[in-house]
1. Can you spot which of I, II the value 13 was calculated from, given it is relative contact order in percent (Cα under 8 Å, 6 or more apart)?
2. Consider the structures I, II: one of them gives 1.9 for distance in nm of label points 7 Å out along Cα→Cβ at positions 89 and 153 as calculated from the coordinates. Say which.
3. Taking percent of Cα pairs over 22 Å apart, for residues 129-336 alone as the criterion, which structure among I, II has the greatest value?
4. For distance in nm of label points 7 Å out along Cα→Cβ at positions 121 and 265, find whichever of I, II sits highest and give me its label.
5. 279 is what came out when volume of the Cα convex hull per residue in Å³ was calculated for one structure; which of I, II is it?
6. Can you say which of I, II returns 3.4 when distance in nm of label points 7 Å out along Cα→Cβ at positions 281 and 537 is computed?
7. A value of 20.2 was computed for mean count of other Cβ atoms within 10 Å over residues 217-224; which of I, II is the source structure?
Structure I
Amino acid sequence: MDKTRKLQAEEIARLQANGCSAENWEDVIVASSFNPEYILSTRFSGKIVLGCFEKIFTFAGGVKKHSGIRNATLHNCRIGDNVLIEDVHNYIANYRIDDECVIQNINVMLVEGESAFGNNVAVSVLNETGGREVPVYDELSASLAYVIALYRHRPLLIERLQELIAGYAQRVTSTQGYIGRNVRIINTGTIRNVCIGDYVTVENSTRLENGTINSNEKAPVYIGDSVIAEDFIISSGAVVADAAKIIRCFIGQACHVTHNFSAHDSLLFSNCAFENGEACAIFAGPFTVSMHKSSLLIAGMYSFLNAGSGSNQSNHMYKLGPIHQGIVERGSKTTSDSYILWPARIGAFSLVMGRHHHHSDTSDMPFSYLIERDDETYLVPGVNLRSVGTIRDAQKWPRRDKRTDPVHLDRINYNLLSPYTIYKMMKASDILKELQVLVGETSEIYYYQNTRIKGSSLRTALSLYGMAINKFLGNSLIKRLEGTAFRTIEEVWEQLQPTSAEGKGEWLDLSGLILPKNELDSLIEKIETGQITSLSAIEEFFASMHHRYYDMEWTWAYDKIQEYYQVDLAAISAEKIIELVRCWQDSVIGLDELLYEDAKKEFSLTSMTGFGVDGSAKEKQKDFEGVRGIFESNPFVTAVKEHIVVKRALGDELISRMDLLVSKAI
């Protein structure tokens, strides 16, 4: 908006002739290029600032409308340039509306008193009765929310974090709301105490109250038909539509909440997709997906979850209120009609099948199946390592990251194998071996954390975990030594030396961000002692951890290679490196061959049931191939075969370089 001025007498007369009125025309300030021609049937009260109206908008179907204000009541508003406001059935009060907005056919839009616009609303995740409340704010990350929700054993930490978020909320508190540039608000009911960022579309929505929609040109937000939202923060790139209802929720970047989904007291972080079902008091980390009408997620923490139809959990086994909670670690799936009675904890990349009432804790058994049989929970450890679905999921998540905002709130590590999962596999292997010692290697059933493990499953798990550990540690070793023509073994030792002091010990998954526990403990101590006093500094720490992941990963792997294989990497021989590389090749190719065999099942005769419905067996085969393609040319199958070739060649290349050092030594 250019320079402003008071209305001239002839402009006031023209406005009155157009059916306009004001409590006091002296309180109406306009842009120097203001033209009253396009202000019709409008009532002004309080302090009003009007821009110029020069743009013509073209709507669907080719309808053109000139910017201006028609059939509206405005109170204490600042209107930018080239705005179209028409058919406001009640009024707009206490809003600053930026350039080139369109507001049509709404009931009322107002700010009442002071508002923080959804910031510092306490969301009671996991425990419906309270105790794990996360106060939300515009830039909340999944990692920070994880700490606030789960670290209640550090009361000083929680107090400091709550103070920081309350301080942020205080800074954004205002008696005036904001509507950003190029916003479209059409056919909408009530908007009360809501700030709306740039390039938002709100159409046919029912009611928005006490919230913020953080949108921008690169990642616009869409709010659609019959949406009801109260006490909320909606992040950039999100879609909330089709009669979705959200109450006390944080909606992360690029989330889709549609088709009658309802959620209350829930945190939904980046790239979550929710349709049809219901969520209550959940912490949904990145890529949590629930698409089915009969699914209920309640009082649980998830990330990279795929919930099958009819998936259900409950926290109803209580006498003092709904106090139980559950954690389903990253990458897990629940099959159709699965059920888990909280409290329970499910290990990373697990598959839950059937109904489970026994409060299992399989967090130290990643990549497992939990299967119900005769009302008992059977655990099949490690078997998901040979599942095509697991690998496909790991490949699809990066491709399905829909965040277009250049600023990412959540730091997401997509790695299937990492210090986080490999540490758990090492722990699982120790536990399974100990069970064998305690019960006997020939036992048919082993009991672990309210689950049953068949003897054959235990032995298979040890083999699968061993191959995965070899694969990860070998990958780390080969990556560290790639691209260098070593002249001496001393040069090899030098290159193997870690470049980061951080990374040793246990690692954690902070809802997408994988980092060393020691580093998180250090952050917590700095917050508690007042060395870190801003939310931005905390997020910078998370960003640094994400950026430095591979350096810290090697520090961890360096220690584990020495411990696991009983070698000294500071004095390792070329022959020993060759031995480790061959072990890695065997494990990588062995796992790939298992994946290949698993993929074959998708092309079996059983899978062809329903194809070639009116024809012969030959026509069934042809119909199947016409829809699904031929096994050998399937993209995943060809990728597995190519992976075997590439990895064998990669190992052979390093072996050839090490052979040269062996020859020199001779």
Structure II
Amino acid sequence: MNPPKQVFTKIKKIDADELNQLKKRTDSVTLVIIFFIAVIIARLWFLQIHNGSKYREKADNNRVRMLDIVAPRGNILDSEGHTIITNRPSFNIVWVKEDSPDPDEIIKKLSLILNEEIAVLLKRVRESLDNPRHIPILLKEDIDWKTLVYIENNHYDLPGVRIEVLPRRNYLFGDFGSHLIGYTGEINQKELEERKWENYQGGNQIGKRGFEKLYEEELRGDKGVVYMEVDAHGFEQRQLKGKEPLPGNDLQLTIDLDLQLEAEKAMIDKAGAVVAMDVNSGRILAFASAPPVRLEDFVGGISTKNWQALLNDIKRPLVHKTIQGQYPPGSTYKIVTALAGLSKGAINSNTVFYCAGSMPFGNRRYGCWKKGGHGAVSLHRALAESCDVYFYQVGLKVGVDSLAEYANRLGLGHKTGIEFEYEKSGLIPTSNWKKLVKGEPWQEGETLSIAIGQGFNLVTPLQICQMTSALANGGLLYKPFLIEKIIDPEGQVVKQFLPTVDVELVGMDNYLALIREGLVGAVNDKRGTGKTARLKDVTVAGKTGTAQVVAMEKFKEVDEEDVAYKHRDHAWFTSFAPAENPEIAVTVLVEHGGHGGSAAAPVAKMVLEKYFAKKYGLGTEEVKEGQAPGQ
């Protein structure tokens, strides 16, 4: 076998010029490669070193979401520190637009799950169009447990939808002090545009009425923040870090929980107001407006149906009657007339006028509530039995402008200055007022009506209570107040509110004492009109009043129960106790209640009884049946 034939490669000889040219080409390519590597290295340095923090933040923002944590609102306490309003967890449905690939489909699904109309959900979405896409949109508040479980079990089918747990107001005593406390609601676009809400964003809850609104800054607290890692679909993976929210400050009211509850209980099925005040400080102990409003109806936005029902209610639940209700004062105004008469020297304790049941003046007769008349009447008896004819005579002697002078000095006809919204001033007429407003001169016959609290007179229940307190304490007109102190989350007092005297009635001690005696008689004398407010162990002083809504001549032949509700008289009773050393004043107004002695005085009795039973353990004495309620 022959061996394989070997093959040899013949190397061509390369000259020096070709070799130099090849070397140059190799060097050029090497330089180009080095240049591009340098550019890449420089770019990497620029991105990772020079701008590393910037792009790291962007990357984190893609996988980490910053979420606000709403701070629990401060609690609201009564005068003894009992909690009235606190917070509870509310499970809300929110939607993040940027995490939803098919928003229309999500809204359709949520409409069925939440049992909400698509239009309602779309309205909430439209209201949040100006917000960044990563900001959650609140679609429904306070969902039930069944809905919560369903959404949690199906959250992968609902990208961008999540459960948000927020503190929600917990009304421990139902609609306790509903007009006083107020309610919270979602901030609207108009409010967001106001400068004072610049630290808020869509979906935040703010106070809308009452103390929730007036003390929003103190109650709201400081938001916290949490950083949450999310996946590409927006689903939360884990919590990274954050800052805990700081709860809001607590408000401690001057309101006594037991007295307020008793006042509201006494006004069930009635319309009107109850005000109880510490006569020696101006602290408000009870501040009830009836009927109450359902606070829960307003949380999350009140429905059109419920709002319309409130507007149509003949008892006007939306009106805060303690400070917004303006009524003729009726015979409670006789306190003013008596003080004006005594101060001007028109009468004294021994002055007597004869009441025959009416008094002729001009071309008509002005009647007394007691058709048979009271006979010869002194100041004490005129106040105790509320004789109209007596005060007609006093009114004529002093004139309407003097009546207005003392009414104003007693706090009527202008705002009390209480720290609350929408207080009304009422109206105390003068001859000049009528000329300016009506373009007519004052008529003396009108003075007779004014002297017994009718005519153009308008007052609020709070004004009458402030007047009664000044009468009881000897002439100090305290500014009413409702907040005792503001307390921070650590229990430290941030602000303390102290009594303030607005007016002092100087040189009237004897006159005020005579009027107080007459009011003691109104409750404790045999024919007193306020007997139904009598207590067994405490001497109560008070004044009844009946304020006409319309001229009663048209109903004089109609039984009282047959008169339409809106045409019935308002019932007043204002009081203080103990008469010897007054501590508390209670004023009651029952809208369309009829007579003060039968409708308003029993309400005041319940509140007074609760006060003295709680403080001293004292009881009451029932008034016998058949006693005339009087006026």
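Coordinate-derived values only; no laboratory data. Model, not experiment: these values are computed from the prediction. Cβ atoms are built from the backbone, for glycine too; each structure is taken alone.
1. Considering all the candidates, the number was obtained from II.
2. Label of the originating structure: II.
3. For this comparison of percent of Cα pairs over 22 Å apart, for residues 129-336 alone, the top structure is II.
4. Structure II comes out on top.
5. II
6. That value comes from structure I.
7. That value comes from structure I.
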